[in-house]
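Next up: some structures, all given as structure tokens.
No lab work stands behind these numbers, since they all come straight from the coordinates. Being a predicted model, the structure only gives us computed values, none of them experimental. Cβ atoms are built from the backbone, for glycine too; each structure is taken alone.
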Structure P
Amino acid sequence: MSGAPGSGKSHYLQAATARADGERTYDLVVGTADTSTLPFAALAHLIATSEQGQQPSTLPDVVRSLLPTTQRLHLAIDDAHLLDPSSAAVVSALARTRRATIVAATDDQAPTPFGNDLHLDPDVTLVRLQPFDDAAVDELLLEVFGVPP
């Protein structure tokens, strides 16, 4: 899903993954500006370490280490536009295996790390979120906090 800052992408991402059936657990991946230059930084917490204490360092090895042998991999990616290039390449490769379910939120004003033609893939559903207008904000404040407009 994409949208402008403040359009609720992170909230919808959390809600969508929380409502997944009991057989699916999503691993959260977050892109950050601070780690956007470190290879595989966004995925480091998911990458398996070998018995020798080494983590895979090439794209194919990282993809292999993340793919489960019998089940699908489920990733929820927040701020995907801030992924480091190596992590973005891994996510793209995982998507192409058709053995991963990926739900991602990205700023529609920022270049996507997955390429501009991702929406042309028949297996990709792109949802563009619109920011709340004043009436929606008033309604939310009243409903959640009891604050009248």
Structure Q
Amino acid sequence: MSVPEYRSPVADDHPGLCRLWANCAGLGGTLSAAGFASFVAVSGAYSCIALDGDQPVGSLLASFDGVRGAFSRLAVDPAWRGRGVARALFDRCSRALFAAGAEHLYFLIYGDNETGKRFWRAAGFHGVDNVEFWVMGRETVAQRKAAIG
């Protein structure tokens, strides 16, 4: 294994990233090609992928709302774990978010993703007891879309 190349993702990276994400537990569903293209058009400069040749071996997607930087899709191919890839992705994305003016960083994680929790704790994150996560499900979204035309 060589040292990976790091860069911001582009829409054409979607198929390779889907393969990476399918190989990594704890990420939930995947993004559509159109959704991913939309994401990188807006937030690609804050995000980073690691490549071995043309194959993604790591990803961290990041976005910025003007105050907070948000992370998702931290994934490292199992064969590349323990080599500093996740930390390098985090460092690059954090640097971009702080340069843009981020005052806080956060992420959402599935409760059973112990590997992810260990990484984020080591990076200096902690849980927040007084925050609830609310979501509108697909069926409700469809109903809402129909109601507002």
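When helix-only ellipticity at 222 nm (-39500 (n - 2.57) for each DSSP H run of 4 or more, over all residues; to 500) is computed for each of P, Q, which one produces -11500? Derived from Q, not from the others. Structures P, Q were shown, and FRET efficiency 1/(1 + (r/R0)^6) of positions 28 and 60 (r between Cβ atoms, R0 = 25 Å, to 0.05) at 0.55 was computed from P.
In this comparison of P, Q, the computed figure 1.03 for Rg/Rh (Cα atoms, Kirkwood Rh) is attributed to P.
Given that relative contact order in percent (Cα under 8 Å, 6 or more apart), derived from a single structure, equals 33, which label among P, Q identifies that structure? Structure of origin is P. Looking at structures P, Q, which one was mean count of other Cβ atoms within 10 Å over residues 44-51 calculated from, given that it came out as 22.6? It was calculated from structure Q. With distance in nm of label points 7 Å out along Cα→Cβ at positions 20 and 52 as the yardstick, tell me which of P, Q scores highest. Evaluating distance in nm of label points 7 Å out along Cα→Cβ at positions 20 and 52 on every structure, the highest lands on P. Structures P, Q were shown, and distance in nm of label points 7 Å out along Cα→Cβ at positions 36 and 68 at 2.6 was computed from Q.
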